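Okay, got some structures for you below.
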Structure P
Amino acid sequence: MNREQAASAVREAKLSRKISWKSLAEAVGRSPAWTTAALLGQHTMSEEEARAAVSLLQLDNEVCEALQRIPYRGAALPVPTDPTIYRFHELIQVYGDTLKELIHEEFGDGIMSAIDFEMSLERKEDPKGDRVVITLNGKFLPYRKY
């Protein structure tokens, strides 16, 4: 079983058993953002983490093993058509250069790590419609001269 098949099995089991990503994160002992990304194939889970997830989802050992393999992160995919994911692509198209400029102005020549990284998502009530608040928290990594 490959990572994509394991992610599909996770999604199906999660839906059929009515288990939330938050519940899975609690079982795994990690944040909801990291756990969700791992179960969808973007992070390597330890054996203990994978076993906790597959136990709650009632999945087999084949899924458990797939979740422990090192993934091919961010595999080249076509521009997504799902509106939620597409909006993140659109956000980067519109604000990517702005974020780059502001990071460089504040920190210097470097990048925000996606390895030493945390992400959280919360709902903020607003009379004009609830807001989605996403916090991306990555270590600054300066480019070095050699």
Structure Q
Amino acid sequence: MHNVRHILDDKGYEIFSVGPSELVIDAVKCMAEKGVGAVLVMQDGDLKGIFSERDYARKVILAGRASRETRVEEVMSTSLITISPLATAAEGLETMTRKRIRHLPVIDEGELIGLVSIGDLVNAVIDDQRLLIEQLEAYVRG
């Protein structure tokens, strides 16, 4: 079974981030350039929050704010839920479903080492299930 570390080994440990005082428009540009749905908000190496497409839609667009005038710190999510690299993909999916979130910062011994999305975890669970099915079919065939 895949754990979060396996997922990061496959996808990479690169972290895309913005500073809390940056403008929302710059965070959105960063997400678009990198092809991601969220960026971490970092200040002096410390994780301060996360800014996602959901934050943009709900806290900027629907609130009538201007992307070129609003700072990330005004609309970022700060109640962060994190995951260990030893957690399984299924555990990560369960957490995301229960908490209604789509991204989990990965913390190893107090250090931020990556970020996984719901898509990363779904793909890992599908791979795990595919392997299990193949093993069961081989067992049944003898």
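Read-outs: derived from the displayed coordinates by stated rules, not from any lab. Note that the structure is predicted; figures quoted are calculated from it, not measured.
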Assign the value -12500, calculated as helix-only ellipticity at 222 nm (-39500 (n - 2.57) for each DSSP H run of 4 or more, over all residues; to 500), to the correct structure from P, Q.
Q
Can you rank P, Q by mean projected area of the Cα convex hull in nm² and just name the one with the largest value?
P
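Assign the value 27, calculated as relative contact order in percent (Cα under 8 Å, 6 or more apart), to the correct structure from P, Q.
Answer for the origin of the read-out: Q.
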